[in-house]
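Alright, structures below, take your time with them.
Each value in this text was obtained by applying a stated rule to the coordinates, not by laboratory testing. From a predicted model like this one, the values you see are computed outputs, not experimental measurements. Cβ atoms are built from the backbone, for glycine too; each structure is taken alone.
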Structure 1
Amino acid sequence: MYKRCHCGKFFETLTEKRIYCSDKCRPKKKYYIKKQDLKKVCKFCKVIFRTAYSSKVFCSDSCRLSYYDVGEVFNKECRECGRTFRTRKSFQFYCTNICYVKAKIKRDYKNTKRIRREE
């Protein structure tokens, strides 16, 4: 059986799986070509680093974690159980998801009672 390689040459093969005429043609395929290194500046430590990905903005995982870790820590009291907890989110009102769900059930129950009284 004769097949045509992506380089344009015809070659003879015994199986249908073979798609290259030789090992020299294999790396010419698009996904085998190594991407060019880009020089980027780290968003946290301002160090120049090399990467093959244009979307990368931090030189390391430690810089990425440190960048997102910076911020004010709030000591808040849970609206459901009254426990004090620490958070970086100013809009968080409950210490856990369990407290949030309990408060939501209470709110929904009160709203349902109010709607039934109005009817």
Structure 2
Amino acid sequence: MKKNNKQELSYFRLKLESYMSEHHPERMNDTEFITSRADMALTAYCDAVAQGFTHPEAESMASEVLYQGLHFSKYDTLVSVLENEFERELPVPLPERLAPILLSNKAVQATFDKFGWTDTLASGE
């Protein structure tokens, strides 16, 4: 018997995958995280609608759940540094291609860990 590996179509899953492909490409293989976060966002949306919130309000609440902890992006930071500091040496699209390689480097990860950059920093709080 053939296994059916089709993924269920989910608005929140597609929305999260799109966001992560642009800002967290290194985490695209974390299907458990993506599935659970999309499910949490769907639950938040349904709960908000059941409580009488409008659909746009429920969408906003679900988006908060969906993107929690994902606003700061190491990938975006590296691309920005490469584009701004090495503009002549690394023309577009080289920064986007080099960033994933740098993210796998232990020294680069240690630098990010040293500063403890989080969503709080990304939001300017």
* Structure fact -> Calculated from one of 1, 2, Cα Rg over 2.2 N^0.38 Å reads 1.29, and the structure in question is 2
* **Ranking 1, 2 by FRET efficiency 1/(1 + (r/R0)^6) of positions 17 and 97 (r between Cβ atoms, R0 = 25 Å, to 0.05), the structure that comes out highest** => 2
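One of 1, 2 was used to compute relative contact order in percent (Cα under 8 Å, 6 or more apart), and the result was 23. Which label is that?
Working: 1: 11; 2: 23.
Structure 2 accounts for this read-out.
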* Asked: Among the shown structures 1, 2, from which was the value -8500 of helix-only ellipticity at 222 nm (-39500 (n - 2.57) for each DSSP H run of 4 or more, over all residues; to 500) calculated?
  -> 1
